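I've put the structures underneath this note.
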Structure 1
Amino acid sequence: MEVTTVADHSALTALCERAKRAERVALDTEFHGENSYVPRLMLLQLAFDDGVALVDPLAVPDLRPLAHALRNVLLIGHALSSDLRIFHERFDELPARVFDTQIAAAFCGFGASISLADLVRELLHVRLRKSHTVSDWSARPLSPAQVEYLVDDVVHLLPLHDRVRELLIQQGRLSWADAECGPLTDPARYRVEGARLYLKVSGNQRLNRRELAILSELAQLRERVARERDIPLRYVASDDVLVAVAALHPKSVDDLNALRRVNEQTKRALGPRMLEAVAAGEAWPEASLPPKHQRGLDASRETLVTLMGVVTASIAAEHRLPASLLVPRAALERVARDLPRTLGEFTRVLDLSDWRIDLVGEPLWRLLNGERRIAVRGYPQGEPRLAIDP
């Protein structure tokens, strides 16, 4: 197996041409995300059918030509979301076609989040050495052991793609996996939804609607500052600081003195902009205020969610799929709250893709409408299983 190191512009140009000619390329990345808004790419590994390329972003900082060269190649990886997020944020480029072996493996009965090492061991009978999982990938030169680790993490992805695809075809689920991988290439998946950022702020449930509007403006301010400075959100302001400012409604920087978590440096650097955000939140029209946090379901609707969850888990077990891959609990809670009246409304509330409608959407709908019933089979024989009777 030939291993090529890409550490200058001419080598990068050659790699781009190689990528454009390939039908498929496997990808893995090593990055540090502790001290930046967007994780900083330290290494990028590509596997071709005839060799591996290790790309050094510290030596070749502008990798946009490579990201563009991979645009129309089938890109194969394991748990690709974090890698593709870097591509979107750093290079403003995403591949058109991807195959995520972790997602695909879930459709083959390997669970929702099997590791690469476990999947390679199960399907290729190879044990990966994971001794450099927490290496400092910014250090140069790389040690021989680090290089071996980097190659190991990407070189098995192509034969793994072949094997997983074979299993999917045997089970008639290749189209399911392809449909699930497709959204990974959608730029909207990696964009920050400004007006909804407040929902990610811990403690937002304690605020009233006006304070939620202020929190929304503060959360967007924090996001902008973190992006401008390329630092983590927590370095700008913690969640509890944002919630406290939203509840305080400060009119001057001096008002921030009432908050012990807002230090002098934060007041100097961010105080005036915080006041602008507070004023912007206070100016939201009443009709535009965010909805108040929904209370928990009452006992009867919680029971309905539990019932639907049991049926979903039963269908998942029957097909050797993770229940979370079929319908998330949050979607079942939406059904319990909204009580959709038609099958079309029901599947829209659940946000089901086509294959999920047939597999779980229609059985759930017929159950809720009394057309089917749940029964336990095999209990006397010591092999209990849930059955959904016609």
Structure 2
Amino acid sequence: MATPMAAPATVDRNGERMSRDWQDWADIAQAPESLPTLGQPVSEVETPALIVDLDRMERSIRFVQDYCDRIGVRNRPHIKTHKVPAIGRQQVAAGAQGITVQKLGEAEIFAEAGFDDIYLPYNLLGQAKLDRLRAFLDRFGDTVKLSLTCDSGLVAEGVSKVAVAAGRTLDVGVECETGMGRAGVQTPQQAFDLALYIDRLPNLSFGGLMSYPAPLDEATPVAFMGQALQVFKRAGHPAPEISMGGTPQLHWSQNVPGVTEYRPGTYIFHDRHTVERGKLWTMDDVALAIHGMVVSRPTPDRAILDAGSKAITPETLGLDLLGHVVEFPEARLYAMSEEHGFVDLSDCPPDQRPQLGDRVSVIPDHVCATVNMSNFLVGARNGKVEVVWPVVARGRVR
């Protein structure tokens, strides 16, 4: 990997290089005395806190890399789940070919951290984004291969103008809508037509087809990409690279015709969604939980946690409840306010209910949005803190 760009930096307690800007922000946002210390028992870490089981995380890194190797596709993990360069380095060291990011802000952070192969599958539209793209290419163009996607000629035209001005040639793929109902061209013929248009624009090269399918809909991407390959073949063009994504979808990814690359993200930690919607994992594979404390027992059937919607995302991704309480599986996390988690204990046996002051761990429905609300992650092994990672790319939504 490329050497990180020279910049004023400091080293945190875990040896991670951090930009001066991040250090200044961290000093203000998170008082040092409230950070966990290395070797501290996890049971003493102040709540609410996001605790990562390092053994489980490392096992998932190996499993997914081995799976991708076995089915013959490149693994390009999506870092939007963890947003931590140190974790991304572990994924690349295990065999991943570069990383996927979702916004320019994440690309900037990870390029600064030394990552040299970055895929950004998101439409860059508007002058502000194009100005930042130009600044990115001017700063990192010699050390970072940045690939993009689009689903319209307008987006491609803007990227082309920036590439010309910067004196760079960019690979730009076509995003295809295959069941999620969000961005992407709607038909294989539209994908082909946009691919030809990209190739005709100055300083652009068609980079293949990309899609994020719905977790439970295998048929739509299989049909779409199969038809797309036929369209390219009939026109006398080589088969395009095909990049698919989504941790829950991994178990059927090899059934998509022509798939050459996979972009799993949530697998690094897992959550209720990957366990419920996928077929390769169980709750024993989930590596991240929010540790909270029971701060009130106002009634026999209700407990209140100190972890609300500012600590655990209320996004359910279609699941029931708002998370799984590990120690009390019959408990139901049914509601949240900003600083309170509401837990229904009516299904718990009377002698198996959390008491005031007890610590519990909650597996969120959606871990990516949960991580984005935290300043740091606590990596633990054998019940003790081993590493504290600043979530360097948190809040990089632009």
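From 1, 2, which structure was relative contact order in percent (Cα under 8 Å, 6 or more apart) = 13 calculated on?
Values: 1: 13; 2: 20.
Of the options listed, only 1 reproduces it.
Using the calculated result -0.45, -0.70, -0.97, -1.24 for log10 I(q)/I(0) by the Debye sum over Cα atoms at q = 0.08, 0.10, 0.12, 0.14 Å⁻¹, pick out the matching structure from 1, 2. It would help to have the intermediate numbers written out before the result.
Numbers: 1: -0.59, -0.89, -1.12, -1.23; 2: -0.45, -0.70, -0.97, -1.24.
Here the read-out was taken from 2.
Additional query: When helix-only ellipticity at 222 nm (-39500 (n - 2.57) for each DSSP H run of 4 or more, over all residues; to 500) is calculated, the result is -13500; to which of the structures 1, 2 does this value belong? Could the numbers behind the result be given before it?
Working: 1: -13500; 2: -9000.
Traced to structure 1.
Quick check on the output: 21.7, 71 is Rg and Dmax of the Cα atoms in Å, for residues 190-341 alone, derived from one of 1, 2. Which one produced it?
Working: 1: 19.9, 62; 2: 21.7, 71.
It must be structure 2, since only it matches.
Which structure, out of 1, 2, was mean count of other Cβ atoms within 10 Å over residues 174-181 derived from, given a value of 18.2? Mind showing how you got there, number by number?
Values: 1: 18.2; 2: 21.1.
For mean count of other Cβ atoms within 10 Å over residues 174-181, the value 18.2 is produced by structure 1.
Now for a different question. Could you tell me which structure in 1, 2 was used to calculate distance in nm of label points 7 Å out along Cα→Cβ at positions 182 and 214 as 4.5?
Numbers: 1: 4.5; 2: 1.4.
Structure 1 accounts for this read-out.
Quick note: the coordinates plus some simple rules give every number you see, no bench work behind them. Since the structure is predicted, the reported quantities are computational estimates derived from the model, not experimental observations. Cβ atoms are built from the backbone, for glycine too; each structure is taken alone.
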